[in-house]
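A.B. asks: Each structure below is given as structure tokens.
FYI, it's all coordinate maths here, none of it is from the lab. Values in this document were obtained by computation on a predicted structure and should not be read as measured data. Cβ atoms are built from the backbone, for glycine too; each structure is taken alone.
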Structure P
Amino acid sequence: MRIFKTLSLFVLLLGGWNMFGYANERSATTTRTENVFLVLVDGLRWQEVFSGADSTMMNKANGNVADSVALKKAYWRNTPEARREALLPFLWNVVGKHGQLYGNQEKGSIVKVTNKFHFSYPGYSEMIVGYADSAINSNNKFLNPNVSVFEWLHRKPRFKNKVAAFGAWDVVSWIINYERCGFYVNSGVEPVTAGKVSAEQALLNRLKAELHHPWGTEPYDAITFYAVLEYIKANQPRAMWVTFGETDEFAHEGRYDHYLEAAKRTDHFLKTLWETLQAMPQYREKTTLVVAVDHGRGFAPKEWTSHGAKIKGADNIWIAIIGPDTPTLGERINSGNHTQSQIAATVAAVLGEDYSASQPKAAPPIREAIGTR
């Protein structure tokens, strides 16, 4: 009798275990999102994102502007809302109406980095691993010891061989740890060689090799973007990290006109990416796009070109998100404090995956950005 009871209890526990496992498997399909793209726009200030062009910078003295009249005609408007729409029409006409934007400090929406360095490698890493690592303290090329959310996703059967990362900055390969991550990584001026290489991709490979590289081995963002687009069309990744760099490069050069123009081009890339995805059956209404930055910058007109631990305001960033599981709340007002470290878990959560449970050091996802419909 005791043996029978013990056996019954074992069967009951085993059944409960199986039910729990089944529930966990089902939990990975409770969102409508099946694909996620995370785009990093290096060093684009929250001030321009939410208020558009800054009039104090649209001149020779503060912004090294070549033609202030033309710049003002292109980007100056009488209200912050009109200025930001002129600069970033996709973010405000599409994400602003059908998704969410966080980071307007003037309206009680705060987003900050949690790393103490406020420059690129620590920010890139924090964004994809979900926590700050004090050992990540330079922009040198060294393999990131921390596992990213993309590597974590790639280990799951439903994402195996469906993850990729493309970066304008060649250090991206080290940040994502190309030797360990297991999926395709392309950065800098490397030719795209993985999967199906279209004729357009082959031409882009030639342009990467033959065009002038203004910042060492970092090409213009347009080259990176169209390589990304061709890779998506040919290989249909389900999770992808893309990084752009021109906004940061032109800011460091002190060229406010070029910085604004780079921001406008990046917005166009986001629009083209989103429209391309929505035109493809495997992505249409099943894809979430997250856009964020690695660090902020100093305040205009004196320190806008710089960032780092000693620059006030360089820890302030912004996040935008749009997708089938994100409530259409637009610009968030009085939404409290959020952090860059929440991005990794948010990327996983829109896919129905609990990254922060598997990585205890990671911050939780931005829950308000993930609703149920």
Structure Q
Amino acid sequence: MLPSGRAATITPVSGDEWISAAAAEVAARAERELEALVAVSSPSGDAHAAEEAAAVVTALLPTEAEIERPACSTPDYAPDLIARVEGRGERRLVLVGHVDTVISHSAHRPLERIGDRLVGPGTIDMKGGVALSLGVMRALTAVVDSFAELTLLLVTDEEWRSRPFAHVERFAGYDGCLCFEGGELTGEGHDGVVVRRKAAGTLHATAHGAAAHSGSAPDSGRNALLALAACAAEVAALHDPAGSARLTAVPTILRSGEAFNVVPDSGELYCDLRADLLDAFEPVLAALPREIGGVRIEAGMARRWPAMDSRAATEGLLEDAGKRLGRPVVGVERGGASDASHLAETIALTVDGLGPIGGGAHTDQEYALAPSLESRAEVALAVAAALLRID
């Protein structure tokens, strides 16, 4: 996404003829392919919608691709999609994305172009990235001597997954991983790609109290809502983004009570945690008491996503990509979670944020910038060419 307040001026420029020509071909199809992807409303958890999205993807893959549908990490979700092309080169590369969104069916809208903005659900998170990954896969398939194996992994549960990521072992030993979450420009206007992400966690607490009439016998109840509010305050008090762990601790959901005149006897609290390392979440969990005002509290981590730090491993790769591109490619960090973090544990050369530039993710004004489809295709192709050592 663009840094806050920064206007977007994107002029595709390339210092490599293959990159420039291939990116132009990717961009020529990307907007229409993004429109087709956005036309499918695919909120996370809807298996039928995910199958529809997978059908669109399948139609856009290179004809050489062999398709697998492995089980999703999350039970009862539609299977994930793996498309694989064998080459005659030496290195193995996996491209990563997801087809699910957080936008409900009721809030869905078709893609609309407003000036340079392509507005619609999932445009930047991350159907715009999926469109680019498909174009990059087609472009690389045309240079089959440059890789031993080229794989596209698209999952159906990235937005709401709380289970361990199922595909780490499958891709262990690959030479590179490129993930197509939304891209960005640095403060100097250079192309940024993500090489560092915080660990992410979801703390979940439940409260077990006792109901009572809130008018005639309020003090005979044990108020779960008040207990959870106190837990939320405990979590928020540990928020310390400037500290050594750069911990952010943010209460996000509190549900309790079913009637305005009854002391609520139960409820649940969710809190979003981010830090440089997963270990930083343990003190937050430990800070919650087991009982507050007679209300029993049970708490645990509903989700744990690892941190990603490929800065050192990718420094030379990004320098090479910038030379091929004719302009700098700069590694940046981002607080948001991504499936790249899981794969980076076993693939040192992992680069994320290769999707288009845009904003408004998870809102009804989500958008991708149309001119960035070509400029970011150039970036992705330059990184891929450097990684695969395409001459």
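A.B. asks: From P, Q, which structure was distance in nm of label points 7 Å out along Cα→Cβ at positions 30 and 230 = 5.3 calculated on? Write down the numbers at each step before the final one.
C.D. replies: On the way: P: 4.2; Q: 5.3.
Label of the originating structure: Q.
A.B. asks: Ranked on volume of the Cα convex hull per residue in Å³, which label among P, Q comes first with the largest value?
C.D. replies: Values: P: 157; Q: 143.
Structure P gives the largest value of volume of the Cα convex hull per residue in Å³ among P, Q.
A.B. asks: Here is a further query. The value 0.65 for FRET efficiency 1/(1 + (r/R0)^6) of positions 46 and 342 (r between Cβ atoms, R0 = 25 Å, to 0.05) was derived from one model only; which of P, Q is it? List each step's numbers first, then the result.
C.D. replies: Details: P: 0.95; Q: 0.65.
It was calculated from structure Q.
A.B. asks: Which structure, out of P, Q, was helix-only ellipticity at 222 nm (-39500 (n - 2.57) for each DSSP H run of 4 or more, over all residues; to 500) derived from, given a value of -9000?
C.D. replies: Working: P: -11000; Q: -9000.
Working through the options, I get structure Q.
A.B. asks: Right, here's the next one. Can you spot which of P, Q the value 2.6 was calculated from, given it is distance in nm of label points 7 Å out along Cα→Cβ at positions 270 and 334? Write down the numbers at each step before the final one.
C.D. replies: Values: P: 2.6; Q: 2.0.
Clearly, the read-out refers to P.
A.B. asks: For volume of the Cα convex hull per residue in Å³, for residues 38-237 alone, find whichever of P, Q sits highest and give me its label.
C.D. replies: Biggest value here belongs to Q.
A.B. asks: Thinking only about relative contact order in percent (Cα under 8 Å, 6 or more apart), which of P, Q has the largest value?
C.D. replies: On the way: P: 30; Q: 25.
Result for relative contact order in percent (Cα under 8 Å, 6 or more apart) over P, Q: largest is P.
A.B. asks: Supply the structure label, taken from P, Q, corresponding to distance in nm of label points 7 Å out along Cα→Cβ at positions 150 and 294 with the calculated value 1.3. Each step should come with its number before you reach the end.
C.D. replies: Working: P: 1.3; Q: 6.8.
It traces back to P.
A.B. asks: Tell me which structure, out of P, Q, gives 24.0 once mean count of other Cβ atoms within 10 Å over residues 190-197 is calculated. Kindly include the intermediate steps, with their values, before the conclusion.
C.D. replies: Details: P: 15.0; Q: 24.0.
Source structure: Q.
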